[in-house]
Structures are given as structure tokens and as C-alpha cells.
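Listed below are the structures to be examined.
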Structure 1
Amino acid sequence: MKIYDYCVVVTTVDSMEKAEKLASVIIEAKLGACVQISRTTSFYFWDDKVNNDLECKLEIKTKSCLYEKLEELIIKNHSYQTPEIIQIPLMNGSTAYLNWIQENCQ
């Protein structure tokens with residue numbers, strides 16, 4: 001395994017129902033080995049004002065080479081006009097866990 005072969009992709013949605021549905025679609029498509037969902041408060045500038053909303057953050061553990069397909073899937077299944085979709089490269093991780101990601105992503 002090389003450095004940056006694996007990553008975490010982060011996105012947010014506006015409800016737990018949407019988060020669970022998106023997580024299931026990602027796992028079923030084998031574009032992520034694991035999706036963790038947490039509730040968060042986001043402060044952001046939109047429509048010429050500061051907003052804050054409760055959101056659900058999805059952290060998707062995947063292979064870096066799958067990022068483009070995963071981004072397409074998220075956009076297709078997302079309700080936001082401009083969804084957050086960011087890729088965070090993994091610099092290192094336990095060999096067993098990275099092997100598990102490898103085995104569970106297409």
C-alpha cells in the first residue's frame with residue numbers, strides 16, 4: 001500500500017433520514033467500506049447572510065481512486081445546490097484496517 005491510496009470523503013446533509021439513505025447507497029455501490037454519521041452544527045455564508053443549521057456529517061472511508069465515482073454518486077443523490085464534498089487523504093493507518101477498506105470497496 002502506498003501513501004494516499006486511501007482517504008476519507010466528507011459530506012453533509014440536512015437530516016438523519018437523508019444521511020442514512022445516502023450511506024446505504026454508498027455502501028451498496030461499494031464506493032465506501034464504512035460511513036460514519038454524526039450530528040453537527042454548520043455555520044456558513046449563503047444568500048448574502050450568515051446561516052447556521054443542524055446537519056448530519058458523513059465520513060466515508062474509501063480508496064482514493066474511487067473519489068470521482070463517489071463524488072458523482074453523492075451529487076446525484078444530494079438535495080443541496082452546492083453540497084460539501086471534500087477528500088482527505090490518509091497518510092497512514094493500521095494495515096488490517098486499510099486491507100479491510102481494500103476488500104470492501106470496488
Structure 2
Amino acid sequence: MRLIISAKNIALDDALNVFIREKIGNLDKVIGNDKSEAKVEIGKPSRHHRSGPVFYAEVNLRLGGNLLRASCSHEDLRNAIVDVKDELQAQIKKFKEKRKDAARQPKK
């Protein structure tokens with residue numbers, strides 16, 4: 001899987017880059033092919049947030065001709081990344097089951 005990581009209103013350091021590649025890269029085992037592309041965007045919605053630091057993580061995963069999208073906001077950036085990974089993993093599982101069920105339908 002090819003990962004494209006971008007950051008908005010924060011600095012992307014090496015430790016954070018490794019964490020993202022470890023968490024989102026593990027979805028490659030669930031997907032099962034190397035032709036997918038994931039665009040990961042992390043950051044703060046604005047620099048002037050009144051209720052403390054709020055971070056978001058968003059992943060757009062392209063599987064063939066289909067696009068799966070997950071996003072999550074959290075006070076901790078690493079928790080937002082883990083939550084978006086869990087949400088995307090559930091979407092991938094649902095997508096694969098739907099394809100499997102469609103293949104089982106009798107042909108008319």
C-alpha cells in the first residue's frame with residue numbers, strides 16, 4: 001500500500017511519521033493487495049481553538065475504483081489516528097463482505 005501523509009497546522013516529525021506508517025500500514029494485511037493508495041491528513045482544524053488542542057486525522061483509501069473515507073477528531077493526535085484506523089478497518093471488512101455476497105448471487 002502506498003501512503004501519502006500530509007499535515008495541516010502542525011509539524012510532522014519522524015516519530016509521528018513512523019507511528020502513522022505503523023498503524024495505517026497494518027491495514028495492508030486486511031486489504032490483501034499492494035495496489036491501494038491511502039492519503040492520510042493529520043492536523044488541527046484551526047490555530048485558534050478555544051476549548052484546548054483538538055486534532056483530527058482523515059484517511060482516504062482508494063481500492064481499485066472505490067474510495068473509502070474515515071475521519072476522527074480527538075484531544076490527542078495519536079488517539080485520533082488509532083480511532084480512524086479502527087473505523088477504516090470496519091469499512092474495509094464491510095466492503096469485502098459485500099463483494100463476497102455479490103459474488104455468491106446466482107447469475108440470471
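Since every read-out is calculated from the coordinates, none of them should be taken as a lab result. Since the structure is predicted, the reported quantities are computational estimates derived from the model, not experimental observations. Cβ atoms are built from the backbone, for glycine too; each structure is taken alone.
Of structures 1, 2, which gives 1.8 when distance in nm of label points 7 Å out along Cα→Cβ at positions 32 and 72 is computed from the coordinates?
1
Quick check: 23 is what I get for relative contact order in percent (Cα under 8 Å, 6 or more apart), calculated from one of 1, 2. Which structure matches?
Corresponding structure: 2.
Matching task: 15.9, 59 is the computed value of Rg and Dmax of the Cα atoms in Å. Pick the structure from 1, 2.
Going through each structure in turn, the value belongs to 2.
Identify which of structures 1, 2 gives the largest calculated value of mean count of other Cβ atoms within 10 Å over residues 8-15.
Largest one: structure 1.
Can you spot which of 1, 2 the value -9500 was calculated from, given it is helix-only ellipticity at 222 nm (-39500 (n - 2.57) for each DSSP H run of 4 or more, over all residues; to 500)?
Only one of 1, 2 returns -9500 for helix-only ellipticity at 222 nm (-39500 (n - 2.57) for each DSSP H run of 4 or more, over all residues; to 500), namely 1.
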